[in-house]
Structure I
Amino acid sequence: MNTVALIVAAGKGERAGGTLPKQFALIAGRPMLAWSYAAFAKNPRIERVIVAIAEDQQRLTAEHMPGVATITGGTTRRASVASGLAAMGDAERVLIHDAARPFITDAVIDRLIDALDNADGAVPVLPIVDTLVSTDGTSVSREGLHRVQTPQAFRVDSIRRAHAEWRGAEPTDDAQMVRALGGSVALVQGDPMLEKVTLPGDFAAAEARIGWETRTATGFDVHRLADGEELWLGGVKIPHHKGLSGHSDADVALHALTDALLGTIAAGDIGQHFPPSDPQWRGAESGQFLRHAAKLIADRGGQITFVDLTIMCEAPKIGPHRVAIQARIAELLALSTDRVSVKATTTERLGFTGRGEGIAAQAAATIRLPGDPA
């Protein structure tokens, strides 16, 4: 059956604070809206994802989630859902979701869709475990009470009819409208991952629910020394009677670091991203290569936590320049200097570095990547 996901994201989210509507605020480096969109988009049981946003949020969406198709929602949640229902054509089932619940699991999606075989709608719920009291301090029984989450799933014909015939006050959710017409709504097991992000402190709690993955990779590079070339190491120009020869500025240290960072996300090597055969990289400053690798990691919500660099040469002496190299790499990667290790060694006059024919560099990088809540 044709199943569509509708994400309602037209609100302002003012209680969350910040300068952006909360659906565009970052959680682990990604807009909150992007988490739920990605979860629906990759699920094989969802044929299409519709995102309803406010009319004045088109630019924000294009900037933070390029390529995502949207529709214009309304001034209320119910109006936004109605716009989504009108845009989904002949879909037979719909999962309606609030963008403020970013972490959707495949298990919840499966339970909701399966429940529609025998019901007009289905909602995920969690048990209430805390003691409940009224404003006068009287205890309230938890018997038969649940915490309701989204996404909520419906047969499209049922939810369209419920919206068309609703005449009451603004409903708290879509299931309320289906029940008002006598429709059946099943309760399925929810998930703590679906906790709502509402207040400023909720963002830290949301990040804590993500299973972070630590990755480490290494990089290695060599360039020969030649007359008439400048010597750049770690983004610092070093006085020397010879320089490194290569298609770019031949900064062997930054090249090794770039490969280490690319390796953490299995993104190939520096030659794939900046081919030596491409004339635009002739003499290029290697800091841009390092920033490119760092951006690829950031685009996946990753965080660089530590980098380590060893430069291997007989001359020049690296010691006098170590602090400057450390500071420049820290600047390029937006890290504190205590997260950048720079070391140097010789090869006891053995091999090409020992003979002064070239310089080699070895690097390691450690990053954190957000796990997949689904």
Structure II
Amino acid sequence: MAHDSDHTLPTFSAVIVAAGKGLRAGGEVPKQFRPWQGKPLIRHSVEALLAQGAQFVCVVIPLGGEVMAREALAGLDRVVLAPGGKTRQDSVMHGLLTLAGPDIERVLIHDAARPELPREVTARLLHALDHAPGAIPVLPVVDSLAIAAEGLMAGHAPREQLRRVQTPQAFRFEDIISAHESWKGPRDAGDDAQVLRAAGHDVALVEGDERLKKFTFKEDFVDQQASALPPVRTGMGYDVHRLAAGEELWLCGVKIEHDKGLAGHSDADVAIHALVDAILGAVAEGDIGQHFPPSDPQWKGASSDLFLVHAVKLAQQRGYGIGNVDVTIVCEAPKIGPHRDAMRARLAELLGVAQEFVAVKATTTERLGFAGRGEGIAAQAIATMVRL
């Protein structure tokens, strides 16, 4: 463990096995080329290994996958491609032979479906090769284990002696390529550590990491993507509408009796418009004008309630819900105080949250500017969004 904080890692290269079809993850594109956190899944582990100092990274790709692979890895140096084989073991051997050279002493063999690769795990693996020809990252088994037979419990397995095995697995290059060449077991070994051990070599165990979780099913992309989102995001909105005779006055979804109303393409609820922009801004989804353009006749006289409900749903699709909102209305008249509770209640209803998470305030400009002269009303809103 003393090596975990070393800044310089021993020299190494890597093979990433990305030749599978990835069918269980759903979709028409193999999972290793599907996007995750803004880039193809395979690119994450390749970039991590290069950043950690890999001399070369050989990516073993499926038949017919060269175009997808080159697009996914565009712009990366020290990356070579190798064709996949009929089995994972064949694919690994193709990758090892592609890397083979006098300067290759240590090699990591990794799965493309494990995008997160902590540097400290790489350090533990490479330093373990100082004392053993192979090393693998493992985690303890925390649940009880049962042996099953025909749908019944037939016994239990001692979890104290068992470990969950992850990748990358580290090897002295000559030992692992020799072990693959001499393998006489089943057509496809479970992993490369078994191949090395079958050749009579020891395999050291080092501490793994939960971040090395393997993507297998469609739900893994959703769960992992959600956990990668920032826990809190904040947006701000601001809007102004002029006061005019003969118009209705709507503020925070509440109709207020007044000698003038707000003029606009919709009902001109300036407070809700500011709040919509705050929510959209928090999730980087543009502004109200992009979603409900004034040039579109379908929004003529529309209730701004629709805009707010849409913004909330859009945020939810991005993985966020309302934490709290704060709206400030700037005007000389009408007085907001008598309507504050009704406004908070209506906004809470539209947002789908308790009223305690909605604040509505009012202020004046001391008779300065358009608001002070009674020519219009302004509103500012801040929305704090929390990860669902």
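Computing distance in nm of label points 7 Å out along Cα→Cβ at positions 61 and 365 gives 3.3 for which of I, II? Of the structures listed, the value fits I. Given a computed value of 27.3, 87 for Rg and Dmax of the Cα atoms in Å, for residues 149-340 alone, which structure among I, II does it belong to? Considering all the candidates, the number was obtained from I. For which of I, II does Rg and Dmax of the Cα atoms in Å, for residues 205-260 alone, calculated from the coordinates, equal 17.4, 57? Here the read-out was taken from I. When Rg/Rh (Cα atoms, Kirkwood Rh) is calculated for each of structures I, II, structure II gives the greatest result.
Here Kirkwood radius over Cα pairs in Å, for residues 85-164 alone was derived from just one of the structures I, II, and that gives 16.2; the source is II.
Every number in this text was worked out from the coordinates using simple rules, so none of it is lab data. This is a predicted model, so every value here is computed, not measured. Cβ atoms are built from the backbone, for glycine too; each structure is taken alone.
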